[in-house]
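Visitor: Following are the structures in question.
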Structure I
Amino acid sequence: MTTPGYVSITLIDNGGTNVSVPGQSVQLHIGCSSGGTVGQMYSTRQTSTLKTSAGYGPGPEQAANSIAVGGTVIFTKVAPSAKGTANAVVAGSGNTGATVMTLTLDGTNGCFDTYYLIVQCTTAGTIGTSASIKISLDAGRNYTPSIALGVATTYVIPNTGITLNFTAATIALGDTFSTSTTEPLWTDGELQSALNAFAASPYGTAGIGLAVIAGKAAGTDATAVSGYLVTLAAANQPVYTDCLMHARDASPAVSPWGGTAETESAWMSSIETSFSAVSSADGQVSVSAGHYNMQSNYYTLLGMTPRFRRPASFSLCARAITDPPNRSWGRVQDGSLPWIIIDPVNDPLDGFIYHNEATTPGLGNATQRFMALTTRAYLGGYYLLAPYTMAPTGSQYFLRPYAAVANVARAIAFQVGQTELNEDVRIIAKTGALDPRDAGSFQSAINNALNAGMTQQGMVTSASGVVDTTSSVQATNNVNVAIQLVQKTIVLSVAITIQYSIPLQ
């Protein structure tokens, strides 16, 4: 039922007005960070401003990828309900020194992010007298220059929440110490608070292209966020947006990372089970599956830029900045996804899983509905296989472009409908229906806006609105409008037949 004084929009899933449309280059990023204030909106196009405002962690790291391709991000911090943790330090099997290394973590956030930490001695000596080390945060893919400890027995790794502690004993050239850390994580209630804070802020009254959540999600989290977005879209001042989340990574090797050495098949089965019950109405939520090595656009350590292990969503959010709503993020003509670095020599041997639908299919399909990546023959890099949403099976919004384009239509329809509120209109005597003259004027405004904002922009094949002239406006004080969209279709496969022609005998 429409609330008096407002406009309601119902999105049906059946298998010259000045309006604005959601800006694809504007994204809401939600995540944990070492700095900033919970619930505050930080809008910027500069990573330097983001660092000053929000500090470090998965949230700002993710947002920086969108900034790097020209996007404007609205970042909001969520409280770390669970602090970042560290596994036990593992000394190298060939160590000959006597020192023991332990970690101390930041008291508020714990470890700021997920790191695969290796500390290696570059100058032998005695800790507390003289020795030098180098540090890797990305499982040895990149190291800092040599760091002289001098008389110190501790070293604070900048902007990580990690302090290295050494016992005052000898350390030998090449000695190593390794461990992995986990990033802080939110709760669903904290995500809801962040979305509500955004909706209540001045930014919530303008359209955005996408909301992106940093932090490993389970199926229950995707269901909760979908519900929050439904509530926001049903509000008297609605926020129409879709959301990108990511599933957890496979657990790494037992030693030295402290994982369980989870197999790819076990990991796939686990997340399939976790997300099987998700039913995101109107396709508001998409979930990526798979983690890859990505060059950081945000963090440097003594001149070294790490290649952190990141979910595919960290790259997809950057592609979303440059693509119109109707375009699949997997469009081959747009090239491979940004920031993912492939090392064909070392990647297969490093103990991590790099999911590839071309070789291990099973996640990027209409049943499992993950946004999963694939390599493509004759091309380098990774590509999105298909832009699935977590919409229920059979929904028209099973692909993200269909859901995103529908959100544009919602925004346009709402704005045009709002211009009619409190308008005095003529009615037909006896029936109380809207006079065709006023109905025609309203209908023209809607169709002009749909044509300018959608059809002419290539978002849909066509769009048209019809204002009801049969229902009694006098009895209800409500005007009904029906909008029909003829969507553009995403090509997911191509079938080619090749044969020899038989020459005439």
Structure II
Amino acid sequence: MPLRTLTRAATLAASLAALMAAHPALAGKADDTLVYASDSEPENVSPYHNSAREGVILARNCWDTLLYRDPKDGTYKPMLATAWTWVDDTTLDLTIREGVVFHNGDPLGPEDVAFTFNYVLTPEARTVTRQNVDWMKSVEVTGPHSVRIHLKAPFPAALEYLAGPTPIFPANYFKKVGLDGFAKAPVGSGPYRITKVDSGRGVSMERFDKYWAESPLGKPKIGKLQFRVIPDGESRMAELMTGGVDWIWRVPSDQAEQLRAAPNITVLNSETMRVGFLQFDTLGRAKENSPLKDVRVRQAISYAIDRKAMVDNLVRGASRVMNALCFVDQFGCTDQGVMRYPYDPAKAKALLKEAGYGNGFEIDLGAYRERDYAEAVIGYLGAVGIKARLNYLRYAAFRDALRAGKTSIGYQTWGSFSVLDVSAFDGVYFRGGEEDLTKDPQVIADLQKGDGSTDPETRKAAYAKALQRIAAEAYALPMFSYSTNYAFTSDLNFTAQPDEVPRFYAASWK
């Protein structure tokens, strides 16, 4: 382990010991409020207007979707829709549940479903991740309790999306307050209702007493939730140790080791669907005559980074090196036939020399989380002569810089909105949308074929071709799956899931 890490661990141990002596941990169940903290906040709490994981967590705890995917066996079950039938490959009929009310008391009906989807499909809605909804053409109300979804083309993953990143809005309320008003006082139909949005600080929630009894989520056992934004990792730990918060995550591995010895604290490690990757500006928008336009340079960067060492020494836990740009459990994800990039700095230097950069070059690298991971990448690049400058930003600014062609290399992470289909990963970054820094017609065509075919084997073959080309051309370098350390008060019953969605509605006090 690097000396810097050991020194940090020793300092942390001393700090935690002092905190524990001065402030014994308080039981979060005393006021029946589960306080959880993270380093980032969504730019907008509206589920369709952010792509931050913190926003996904709010969405899953405060909004319901038409379908529910059981995390135990992956089967789809009724939620806001009690039944669904494929009329043909591009037409889906759904029956909407009766007796459900939104947090403001409005009854939920088919008009709300049609309004939500038709709205988020419009350019005016400024939907952040259009991939989640742009498979739909339109939605119409077909009866007092039914809707029909018209698809643009066959899309076998439709049910997966309807069980994930597609919550339902209250039509009348949203039309009245607009997006800005909705962001300040959002209304859903989920197990918790949002009572306060405090920009830059967090979100307060309370159990929705009128939540429908038959929900597969069940009635929440904890009365209130409070999400707090605490950017500094050691401050989050201090708050946990002194009882200011009850639950934190993304705890660095060295800090997690210290917390394991602390009384009244439980530490849990779990692999998630999140995959880290370097995305390259292959079109050279960020820098005139960019070296990244040369595939040999992109391959050199890929050989220069010791991803296994990063997994073993930084990420640790259940993390795994990824060779294909997807998460292994997603439909269509395969690394068969995918070009591998083992750690080989000598080969990296040879490729750079062959490309005319024997003396290296300077370039920028953007990142928005896990700064130590980005710094490790910069260290590896420096060892082969590439001088990378870190531009560390908040997520929204980082994303916008990539979209606008102002960043050469982006240290990305993506959890696919917890959707178990390759379309939710590669479709976002390589199907010609705002996040696509390559615009490769062949990759786009293969992904479109995979997304639109109704034959599972055809889908798999198309996705495999796309993944192979992405790797061979080194359009992006998959790094590893994220292994997340959760730390929480021992008074809390909490279970982690690979989809990286903390189900606080299923948590309880001991």
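Each reported figure results from applying straightforward, stated rules to the coordinates on display, with no laboratory input. From a predicted model like this one, the values you see are computed outputs, not experimental measurements. Cβ atoms are built from the backbone, for glycine too; each structure is taken alone.
Visitor: From I, II, which structure was distance in nm of label points 7 Å out along Cα→Cβ at positions 258 and 354 = 4.6 calculated on?
Guide: Clearly, the read-out refers to II.
Visitor: I have 0.35 for FRET efficiency 1/(1 + (r/R0)^6) of positions 162 and 410 (r between Cβ atoms, R0 = 41 Å, to 0.05), calculated from one of the structures I, II. Which structure is it?
Guide: Answer by label: I.
Visitor: While we're on this one: Looking just at mean projected area of the Cα convex hull in nm², which of the labels I, II belongs to the structure with the highest value?
Guide: I
Visitor: Another one. helix-only ellipticity at 222 nm (-39500 (n - 2.57) for each DSSP H run of 4 or more, over all residues; to 500) computed as -6500: which structure among I, II?
Guide: The structure behind it is I.
Visitor: Using the calculated result 9.4 for distance in nm of label points 7 Å out along Cα→Cβ at positions 146 and 474, pick out the matching structure from I, II.
Guide: For distance in nm of label points 7 Å out along Cα→Cβ at positions 146 and 474, the value 9.4 is produced by structure I.
Visitor: Separate question: Can you say which of I, II returns 116 when volume of the Cα convex hull per residue in Å³, for residues 274-425 alone is computed?
Guide: II
Visitor: Sticking with this structure for a sec: When distance in nm of label points 7 Å out along Cα→Cβ at positions 338 and 394 is calculated for each of the structures I, II, which structure yields the highest value?
Guide: Largest value of distance in nm of label points 7 Å out along Cα→Cβ at positions 338 and 394: I.
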